[in-house]
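Below you'll find the structures, each written out as structure tokens.
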Structure P
Amino acid sequence: MCGSDPSLAIMGGQKTVGSEKAELFNWPIITEDDVRAVLEVLRGGSRPSGIDITQKFEREYADWTGVQYALGYCNGTAALLGAFWACGVGAGDEIVCPSMTYWASAAPALSLGATVNFADINPETLCIEPEDIEHRIGDRTKAIVVVHYSGYPCDMDRITGIAQKYGVKVIEDVSHAHGSLYKGRHCGSIGDIAAMSMMSGKGFAIGEAGMLLTDDENLYERAVAYGHYERTGGASRYAKAQRAIGGKLAKFAGVPIGGHKHRMNQLCSALGREQLKYYPERIAGIQRAMNRFWDLLEGAPGIKAHRPPESSGNTMGCWYYPRGLYRREGLGGLSCAKFCEAVRAEGAGACNPGANFPLHTHPVFHEADIFGQDKPTSVAFGQRDVRQGRGTLDNSERIEEIAFGVPWFKNDRPADIERYAAAYRKVAENADCLL
């Protein structure tokens, strides 16, 4: 006889969760104040394509995060591109980036004529593995990109130590980690520069927007020069700062060096200002809910919480795109796919195997000829060939066997959370029924 309760829903038993309640997952929370702020942009004196509201939002977001400079973007991908260029990434250069992440963490480097040396992830944190960074750094490496995956802070002490040793920049991708803390400091305030998405569906969701953060005035001004032409007039603070650091970019004022228009739409920045007022309180509620879920699953065979130890001083912030860690040896060899199928049958629809696919296996990073040079851009500008195929980054390639999805609770409702936790535990404790 299998397990203590063989009545799994996938085998004809009763569902544990039943129907899912939308109020557990609705996000972002939109109030009348949010609506009023957006309508004021549409009806008032501030233009959606202006920068007056965005500059106020930038100052407020920088103060909350604890950095000197913030720069609003049209989306997170543009913010990452601006960060890459600000750090000097150009034709023939390299960046180091985890393979298991969303493509925007790496692909903008190709549009600058650079290439990506992909590193593996740590199977416990799902973040870049510090042990796999140093040997990838070469003469043309300009930056290490760290992704605080699902809100889990990377090991920033070790990574910044490596970067300082070799004189390369650290770019934080904070798209999953708005409000995450690393040893009490906000993710996005630790590396040389940070970029993030604020699109609908993210933890800090204000439409289609992004943000760049830094304490380095030179990096900030380079990002302005690359895609924010309206801030580069002769009387602007940008021009004054450029004169103070040698005037290398001031002569380009009025036309973006990159030919890009990166500014944030002020419908988004108006919404962002309202969302930020309540965001710390709201993500505290998310953290209570998610920690409750994982506390209920403590000791369940084969599955582990993807969260930092309580003693670390680290937090998961908004806990965007939450994952669990799967260890099939604890479940008699049951595949993660089969485990998830059974959990979904219990009514928990978020349980799917894996996370983002490994980028180092994608043809764009092997074969794409972006500039029409009859050769892949990844090797077109004299850089060394760092392309890797399948079989080179074990944890990234096994992601569908070592991680799975869990519900992203936006409200801490104990009775509902208990039902979801019971669904996962029920399948884990009766895994032998599925073998």
Structure Q
Amino acid sequence: MKHKTKHIKILVLVPAMLVAMHSGLFAQAERNLSLSEAIDLSIKNSGYLKIANAKIAEAVATLHEAKDNRLPDLKASGSYMRLNNPSVDLKIKTGSSSGGGVSVHEVAYGMLNASVPVFSGLRVRYGIEAAQYLEQATRLDAQTQQQSVIENTVNAYANLYKAQVAVDLVRENLKQQAQRVTDFTNLEHNGVLALNDLLKAELQQSNTELALMDAQNNLNLARINFSLMLGLPETSQLVTDSSAFMSPDDAGLVASWEQKALTQRTDYQSMALQEKALSTSVKSAMGEYYPGIAVTGGYVAANVPGVLTITNAMNIGLGLQYNIGSLWKTAAKVDVARARMDQIKASEGILADGIRLQVNQAYQNYLLSLRKIEVYKKAIDQASENYRISKNKFDNSLLTITDLLDADLAQLQARINLATSKADAFTAFKKLQQVAGTLTK
């Protein structure tokens, strides 16, 4: 009867990466890394957060630019010109009886004008308000990105832990199988055990060695991926803390999570601020219907040698400016601003529905992960008891070596499943927190 050997299935989620490993890659000492330390490093070194911070700086500068529109405009100009021999005939009396023209060869003048806006159809005020809303929205977007970085870090940390668990459990099982092969070899030499049974045990040991190689390879790739994410050397031998994977047994009510999400999700709050900014833009566009009023003042000095000298010529007044074309041009601008506001309102409704769906999906996944833990706990008790009974039967020649090896593999897989299920439940809970907007360090 032909026997088809079963292989160990080790489920470790590791991103696909092509890595060139040199000979001394794993010579570095191991480094214990807590989850909070990993999150701090990921936040510090995340390129996405650096981009988000740059956007905040841009929004702050835009707000300052809007506020600067309240400040006066001050313009200075001057000129010096050399002339040919023009004919200048003064029409005023100069007090000279000789009459005749005046010779002018150069002219110099300077002007300084100031203008302080008093009323501009409230465009300056609404421009500042819109910039303030957008700056706040940009900060909220950065918080959203930070929560995403934290959630990705938690997942990578859990993946590294699962890879470590797989290596440890398979290595431990391999030691047991090596001892079994040694015992079976002695039994076969003494004629107590058939050679075929010894070969099956040796084959199972070889398959487990291959499984250990795969598990170690997955662990190496997980370490490299996580090290690069945290801004650490790719040769870092990171070791996770199993005590970090603690999650509550009670998920609470899904309605409560939905309410949290709609009140605390920073991306939802950001969209609400963007809507306010567009509403303000509508008012700013309507401000073009009104004239602009400003207080003006200036100083003029001029010198035409031999003809004219002007000093201390100052003026102050009130300026009024109105673009008559705004009567038929402004309506289109207002319509554009309102259309954009309608778009953001519709997008806000779509986002709200998406948030509810995300919360329900994350909630159900967390409940599923909790139920799996309970099933895996029962499974490991069942697998252990099954192996114990199978071992007793085999020792009493009541069971084949094939059944014994299958029971051993089932026990190993049950131990791996239980260990990784706790990490899966932890990441599922953190995902629920993220979609609800409550994920923090």
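Highest-scoring entry among P, Q, by FRET efficiency 1/(1 + (r/R0)^6) of positions 105 and 217 (r between Cβ atoms, R0 = 25 Å, to 0.05), is P.
When mean count of other Cβ atoms within 10 Å over residues 209-216 is computed for each of P, Q, the one that comes out at 26.1 is P. When log10 I(q)/I(0) by the Debye sum over Cα atoms at q = 0.08, 0.19 Å⁻¹, for residues 257-424 alone is computed across structures P, Q, the figure -0.40, -1.15 traces back to P.
Quick check on the output: 0.55 is FRET efficiency 1/(1 + (r/R0)^6) of positions 273 and 329 (r between Cβ atoms, R0 = 30 Å, to 0.05), derived from one of P, Q. Which one produced it? Of the options listed, only Q reproduces it.
One of P, Q was used to compute log10 I(q)/I(0) by the Debye sum over Cα atoms at q = 0.06, 0.07 Å⁻¹, and the answer was -0.53, -0.63. Which one was it? Structure Q accounts for this read-out. Structures P, Q were shown, and distance in nm of label points 7 Å out along Cα→Cβ at positions 369 and 409 at 2.9 was computed from Q. One of P, Q was used to compute helix-only ellipticity at 222 nm (-39500 (n - 2.57) for each DSSP H run of 4 or more, over all residues; to 500), and the answer was -9500. Which one was it? Answer for the origin of the read-out: P. Upon calculation of FRET efficiency 1/(1 + (r/R0)^6) of positions 65 and 393 (r between Cβ atoms, R0 = 35 Å, to 0.05) from the atomic coordinates, which of the structures P, Q produces 0.65? It must be structure P, since only it matches.
Computed from the coordinates by the stated procedures, all read-outs in this text should not be read as laboratory data. No experiment lies behind these values; they were computed from the predicted model shown. Cβ atoms are built from the backbone, for glycine too; each structure is taken alone.
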